[in-house]
Every structure is written in C-alpha cells, then in structure tokens.
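Every number in this text was worked out from the coordinates using simple rules, so none of it is lab data. Note that the structure is predicted; figures quoted are calculated from it, not measured. Cβ atoms are built from the backbone, for glycine too; each structure is taken alone.
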Structure P
Amino acid sequence: MNAEIIAAGSELLTAEHVDTNSLHLTAELNNLGVEVTAKAVIGDDRDRLADAVRAALSRSPIVIVSGGLGPTEDDVTREAVALALDRKLVFHPEIAEQIEARFARMKRKMVEVNRRQAFVVEGADALPNDRGTAPGQWVEESGGVVILLPGPPHELKAMFERQCLPRLRRLVPGLAIRTLLLRVTGMPESDLDQLISPVYKKYLNPVTTILAGNGDIQVHLRARCASVGEAEALLAEVGAPIEALLGDKIYSRNGDPLEVVVGEMLHKAHATVAVAESLTGGMLGERFTTVPGSSRYFLGGFIAYSNAMKVDLLGVDPQLLAHFGAVSRETAEAMAAGARRVTKATYALAVTGVAGPESGEDAAPVGTVYVALADPEKSVAVHRQFLGDRTRIRVFTTQMALDVLRRRLMVRA
C-alpha cells in the first residue's frame, strides 16, 4: 500500500523552515509496511492545496496533510480538503467547548477566531489533540483515507501515534519494509555504481537508491515483504555481495556520519586527536566537535592560515616552507607533527591546500589538497586534486581527512 504526504504552509517554502514532519511520518508509515511514493509542499492557497489532495488521492489510498489547522485566515487545510472531496464543513459545538476549556486551564480567554478550529469536514472523525487546540481529522473517501494533522511537530507526533496508527494497522495489509543503509567514502559515485550495479540490477525488490554529496555516498536498499524475517533475509541476500565489493570503503551501516564513526573508534582505542588546519579554517575541528562527548578524544586544534602562524604555532621550519611551499606534502607532514608534539595527542591531522577561486602564492592548481596524519609510529601525507567551488573543496577535504584517520585506526585496531 502506498501513501503520499502533503505539507501545508507558505513558511515551508522559505529558506528558514524545513518540513521535518514528513520525515517522521515516512518512518512511521514504513514501519507499517506502507511505501511513501510522493511528498509535496503547498503554500497557504486553498485551491492549490485542494488540487494537490485530489491528485494524491487519485494515486494513493493514504494521503496525509500536515499543517494549516490553526485558527487564522491563512490556515486553509480544512477548507481545501472539504473542497477536494466536495463536502461541507460542519461546526461541532463540543469541539469549540473543549478548545475554550483548554484556554481556561491556561487562565486565558479564547478569542472568537479559535472557533474556526471546531469545523470538521462532513463525515470525518475528529482526532483529539491533547497538546494543542487544533483537532486532527480522519476522512474516509472511496476506499482511501485523508488524514489531517496539526503542523507543530510535538502535536503531530503524539496525534499520529495515539489516534492514527491504531486505525492504520486495521487498514493496512500486513507488509514489512526494511532498509539497509551503507555509507561509503573514498570513491566517486560513478565508480561505486559501476561496481555494484551488476548485483542490485538483478532485483526489483529490494529497490536500490544511491545518494552522493560532499565525498559521502549512501547506498539504500529497501525491501518490501510479507514479514520482517523475509525482508531482512532479502536484504542480506542482496547486501552481502555489495558489502563484499565495497569492502573497507564502507564506514557505516547504521547511518552514522564519518565524524561519529571515527570518534567511536578513537574512544574505543583510548586515543586522542588534534588538528592543524590551513585551507579548511576550523571546519575539521568543527566536525569532530559536533559529536556529543567528543571531549573524550578531541584535544583541540590550530588554525594556522599564514606561514607565520605555521612557524610560530606548529614549529614548521621556515626553510622547509621556503623550499617546498605552504601547499606541499612536506609542509602538511610538518604541521601534523607539530600539532601532535604540542598537544601530546595520539594522532594529529593536518590539512593544507588551495580552495580557490584563485591560486595562492605557491601557484598550485585550485583544488590541490594535502592531508597529513602523524601518530606514534610515523607521519604520512596524502594528496588529492578536487574539482568544484571553494566550499565543495573544503568540505571534501574534511571528509578526506576523517577517512585517512579512520583507515589508520582500522590498521592499528
């Protein structure tokens, strides 16, 4: 069984707001064995929203509309769904009384505009909302159902769990959807697809999706079966040869990003790390410290952007800089060794390069990057040539640096 989700609200069409409700609803529906086949964001336009509801219901038996159930004139979901289904809106005095009582408990007087929330699509079941004033609605239509849910996430989640899931379990035939997520780094998307496509192309189920961005690739395998056991067996059947082909390029099997995986490896090894950054300007240290508990293994870092700072903070030899330049294997190794010496960290990562848009004093091509790693045994540097704008090159560099450390930790484990 398929479902579609429509998020209502003009604010979701701006750069400041993100529709997180659809992510939660998708996960809940997948757990029921329902496949979400389409999502849409529609502004506060009654006719446009009505058209979206009609179209979704013509394709899918389950349509969920989130948002637009508030008391103001721009909250048009009730009117739009009534229009889409060619039904009237019916005022429910008991709902108005419940809303008024909620305001009274907050020592506030309900204003007249809140009475709009007591209108329910003809024939619909009102869904109680113990976390807000807007009731949801369950509307059955021609063998399908349209579900209206409030926009605030804490209201939506509670209502869906308590009011909708029990109804959907009776409506949805038994079907299990399970997903295998592999996160990969250190290879281009095209190379990965060429390597694993002979495996996944043999199967219509599970469905394989490959997502790539900023040096990180996600391979999603989604299996739909009659039972959880069958779905998991199918994922194992398809996933095992894919994992064998990708080998140690797979860094996560549970969705964790690279900084989390590396942090767990450092913590398990009772090891620490420090960073010395030039072109990334603190981005590498920031990735380490976004992880809660990173103080257990991350000691700190240096933003040595100028040659003078490389000399004064990290002890890089001025003659080495003069001979090889700031963007070089030798300078990267000296930066890493200096960071480890100053901080006494188990490992130190250093990055230097040219992020663009123009080449620096060393005349190295834009996208030239060196990542060095110093540890108790040795100091090594890796060179890459990245394409793209300044931001892309810098993000790719942090991903590369984390992977260099991950691979070293794997060897020493």
Structure Q
Amino acid sequence: MSETKQWDWEPGQKKIPMADWYKRFGWVEEPYVSPDGERVAAIVNTDEMAFNVCVNGDTWERDFDKIWHLRYSASGALSALISDEGEWTVAIDGTPWENKFGYVWNPIYSYNGSSVAVAAQQDMRYCMVLNGQAWDQTYANMTYFALSPCGTKTAGAVQVVDADSGEIHKFKKGTFTAAFQGKAWDSVFVNVWNLCISPDAQHLAAEVRLNLYEYTIAVDGQAWDRSFECVWEPIFDPKDNSVVAPVRIGGQWQLARNGELIWETPFVQLWQQCFSPQGDRIAAIVAPRYGRWTVAIDGDVWQRDFSDMVTDLVFSPDGKRVGALAKEGQNWYVVVDGTPWDSAFDMAWQPVFSPNGEHVAVKVEKNGKFALALDGHVGSQMADAVWDPVFNSAGDKLLFKSIQDGTYCRQVLSVDHFRKSATIK
C-alpha cells in the first residue's frame, strides 16, 4: 500500500468525457483504468488495419498493425501486445521493445509492476521474453509460463525430446521438463504443468507426471520422494521456501509440504491454496463432500458451504481475515470469515480488504449495472462499468472508478460517507 500514499486522496471527483472517442475512431475496444484512477485508456481503430491506444483523449505517437491485451501494471505503466509490420512485441506507454518476434502471448506482470514477461515464438522455436530480452535457448514446444513475484526471472514447461505424433514410446518415457531462465532441468517427465517461482527467485517448482499413472511435484528438477494419483499447482512458503501442493491419495485430496501431508482431514477436492502475507497461515478452497464447496484455513473448515463453487480466495493484509466468493444457482455471494453477506449479486469480483483488515469492498453486478459494495452495503451509484476498489493506507477512504453515460469518473469517498449513502443491505 505504500505506493498509494502518493495518490490524490482528496475527496471529490475528476471526470474524463469519452463519448467523442466513438465519433473520432472506427471503433473503441474495452477501456482500462490506471491503478491510481487518473487515466482511462482503450485500443482504438484509426484506419483500415491501423490501431492505436487512446489515453485520456490523446493517442500514442504512432499506429500499429494490431494491438491486443491492453493492461495497466501495478506501477501504472500501460502495456500492450502489438504487431508492427508483421512482427509482434510489447509496447510500454507507446514505445515498443526493440526485439520483435513471430508472435508473443500470455503477458505476465510482476507484483510491483516493474517487469512484464511474455511467451514468444520465432521461426517455430519458443522461449520467454522478460522486459524485451529473450532467453538464449529456444525450444520446439513450450507450455505453461511463470514470472517470479519480484519480476527478475522467468520459467516455462518445455519439450526437450523430439517426438512426432506416432512415437508413443517417446512420450511415455518423457519429453518435457521445465526451463528456468532458459536453462532446462536435467530431469525429463511425461508432462510438466503449472510452474511457480519462489519469492526470492532462486527456486522453481512444477506439477509433473512421472508415468501414465503417477504424479508428483518437482523442485529445481528433483521430484518429491513420494508420488500420488494426481497433484495440483504448487506454491512456495514465503518464510522458508518449502513447497506446498494439493495431492490425491486413495481418491481424496490432502495438502502436502515437501511430499509430507500437513492437514489431517482429506477432502473430495482441495485446491487454490494460498499463504497469508505473513506466511503463518494457509487457506484453500475445499469440497468436504461431493457437490459442496467451502474454505479451509490451517485445516479448519468454515461451517457454511455452497453448492456451485467457491473462488477468489484472499487473505486480508494483516493475515487475520479471509474473504472469498461463493455461487449458488444464479446468485453470487461475498463470504467473509465464513459468513456470506445478505445481498446476492448477478456477479461479484475478488474481495478487497482495507490495510488493517477492518473493511471489505467488492465490485458487484446487479441487473446489468455495476457498483461497489462495502461491508455488506451496496453503494447507491450504479454505473455502466466499475473497477476494483482501492483503499488508502489509513483505510478510511475508498477510490471508486466508474464509467456512466460515456464519462469516466474518478471519485474519492470516505468510508463513513459510503456506508451512510448505501441504499441496499
């Protein structure tokens, strides 16, 4: 939250008209808003086979053949995948990387927004590109990609043994491994899936398939001593770099650390585990019985469960509270510490806690309009588009970013004022 201290938190509104964009350009694609809410941007069509990006009404200095996946990073840099004379690369605030490729895709951003990585293909060879610099080594095939949280290293699941579609015996022996900063592990596996790089960017973990029937987790190329019926995506413990992953044993799922089970209770399903910011608690989405979903924290299960799904699990910054979304039938609910809010929504997005964990704000949709909800109260302002809320560092103000009737509006609201003006409970 330290970077938000530099933002303008004076209560009030700033408006940017956007209606004329639709008159000036052939078409306007989905708008995106900077983290601080000061800029709104969209990809625009300027001519036949010519595209640009409009930011607060002004376009980048030049057009490109095609622009795709426009996004703001956490630092406020605006990036997009662009095609320039038939070659693809990344443009940051309108400036393309010097290196260009046959194609780039799957951009990943570091937590602080300082880095962006993409997967790239050149002459039918594949690699990762970090801040414009490609791996020295390329591979015949690459799937699943990772960027370290600090933004300094990349990884991918790569094919290192040549095999055509008829050479089944080669696939059964193993053709894939993981490459960390372009260097492939010595170990080869039948399959390699979801990758995770440690917070200090020194270690790489991945789901691996040992043969047709056995799965486990590999860390820095070394498979766990124990194999399982199946595994899900691993994560690193931020305190000691141990690796935690869901594993399937006897038809049920449990949580394992470095291959050893750490929760006593097995579940019908267990996945999407996450650590608290301090690393002293771990939560996961679980199914205690078939067709019922909830959350377990350090192995203890919420009393309330839900029929369709639970998703978007998140800890508060202080690590003391947990929020998630739950779906039952056509309705979405915000669930905090195991208790759903009274209001049901057509859609809801991941809960956002205030820095001290006292308040929870959520972007929600109801009857085709969007709004913010705070601590179970839905705001009175409904809009055509709304972005995730942001609290100031003190947790007493809320940044509300919205578009209504062709005008983008940046508003700073006090938490007390928002609660008093809320119309629906």
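Given a value of -12000 for helix-only ellipticity at 222 nm (-39500 (n - 2.57) for each DSSP H run of 4 or more, over all residues; to 500), calculated from one of P, Q, which structure does it belong to? Checking each candidate, the match is P. Across the set P, Q, distance in nm of label points 7 Å out along Cα→Cβ at positions 9 and 337 reaches its highest value in structure P. Each of the structures P, Q was assessed by volume of the Cα convex hull per residue in Å³; the largest value belongs to P. Taking distance in nm of label points 7 Å out along Cα→Cβ at positions 81 and 377 as the measure, the highest value among P, Q is held by P.
When you work out FRET efficiency 1/(1 + (r/R0)^6) of positions 265 and 369 (r between Cβ atoms, R0 = 41 Å, to 0.05) for each of the structures P, Q, which one comes out largest?
The structure with the largest value is P.
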